[in-house]
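Coordinate-derived values only; no laboratory data. Given the structure is predicted, the values throughout are model-derived calculations rather than measurements. Cβ atoms are built from the backbone, for glycine too; each structure is taken alone.
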Structure P
Amino acid sequence: MLIAEITMSEFEKGLDLTRTIVLPFGSVEEHGPHLPLGTDTMQMYEIAKLAAEKRPLFVAPPVFYGLCRSTSEHPGTISISGETLKGLALDLLHSYFAQGLRNFLILSGHAGGTHLAYLIDAGEIFLRQKEEARVAVASILDLLQMGARDLLETPNDSHAGEFETSLMEHFFPELVKGRAPEEYPHFPKPILVRNKRKFWPGGVWGDPHRASAQKGRLFAERLAAVIVQLAEEIENFKEDQNA
């Protein structure tokens, strides 16, 4: 059930089927010279929609903005602060809880570590505030590791490479502008740098040339299945089950 497309009556009836919701988060961020700036959000939303076709699930309208640190100097990247992201996530969790939802899957197409840390922080705060709530937070790369890593040919593929280019070739082929060269960032960790583009000029982390629409379809199906499994697990989760 796509919340942006259903009526209030359909929402109310949907609560009889499920109290679980996917909240897709993403970013407006460079994805090399060949993928659109909305890649993270668009692909996460499409995969969530696939999962909702397989079992009753609410899917919230996606949040297009996130915290983008490593790509902040690249053209087109629009970032928000971690506190803004956390506050927005908390507001959404509280509002959906007030409407009857109890199980929350915060799934982010943007896998930046700082971005995810703020989403996790929001989830932890919400858990302490609402005893009935269950929350899971995962990035699209977490879902890949959980259910489709064997399909990936490029070691250490992460951003605008084989995986994301394949997904976009499957979902939005008209938005894919060819292929960018294989590339990997070379930041001087743990040193922080101002001119981030100097250490990651093309904004690609992986090999887009290994991508295909067929792979994208397989990735999407596998990741949707992981979301379905997560929904089932969170609905049956009990805090003392591992005690």
Structure Q
Amino acid sequence: MRRLYLMRHGETLYLGRQSADGSDLTPDGRRQIEAAAELFRAVPLDLVVSSPMRRAVGTATIVAASRGLEVERIPELRELTPNVSDGMLLAEVFSQVLRFFSSPTVTWDTPFVGGETFRELRARLQRFLANLLDRPGWTNALAVAHGGTNMGLFACVLGLSEGEIPRLEQDLGCINVIDFDDTGRALVRLANLSAHDPLKADLREPSFERLRRVLEARGEALAGLRWQGVERDPEV
């Protein structure tokens, strides 16, 4: 039996290289992940992989640091990829991101801000899982990704390819556990555990609402800023 611990990154302000410690996490986000790292002290991790996006790498590095493990960046674990024209106002980009994750009209074939669809996301994550399970030398692995990516991975392991996009909340900094038997058959053992708030006492809103409030708090800083293209900083 192999076990995949799947996390979502901690809270971020999407500052990229401008974040104080380089992790792209807020102070609350860092506390979320430090609480998770304490839980992982009892887990014999063999492998830590992450989306190449800075908020995910920052999250994975906090957990891996106490274990003496390196973080391996996996392009397939990126969040849904948008297709945004240079010069578009960042406020509008974030507005479209929020609409995608909150609208009941979004389907498997709805482009994410003009880019990748959930169906395309699932296909690349199926490749990630196949490559991971073909990889020798590990029993317990940690993968750190994103809200949309994690839902795509759940779609893979639950055998979903049509219908509604999974209604599975992925709170910031959450931990999921997925076991795989020798045939590769998956069993979801745990979903959306928040180490910093195990009973979700302070988590009553969808994570996209939390994101909305974070972005609103940055409204003045975002005013007038325009998209410059992820190719200039592919880890954002």
Practice problem: Assign the value 13.7, calculated as mean projected area of the Cα convex hull in nm², to the correct structure from P, Q. | Solution: P
Exercise. Tell me which of P, Q gives 3.3 when you compute distance in nm of label points 7 Å out along Cα→Cβ at positions 110 and 150.
Key: P
Quiz item: Given a computed value of 1.0 for distance in nm of label points 7 Å out along Cα→Cβ at positions 118 and 158, which structure among P, Q does it belong to?
Solution: Q
Quiz item: To which of P, Q does the computed value 3.3 (distance in nm of label points 7 Å out along Cα→Cβ at positions 30 and 214) belong?
Solution: P
Quiz item: Comparing relative contact order in percent (Cα under 8 Å, 6 or more apart) across P, Q, which is largest?
Solution: Q
Quiz item: Can you say which of P, Q returns 1.7 when distance in nm of label points 7 Å out along Cα→Cβ at positions 22 and 134 is computed?
Solution: P
Self-check item: Origin of the derived value 1.15 (Cα Rg over 2.2 N^0.38 Å, for residues 78-197 alone; candidates P, Q)
Solution: Q
Self-check item: Entry that produces -10500 once helix-only ellipticity at 222 nm (-39500 (n - 2.57) for each DSSP H run of 4 or more, over all residues; to 500) is calculated, selected from P, Q
Solution: Q
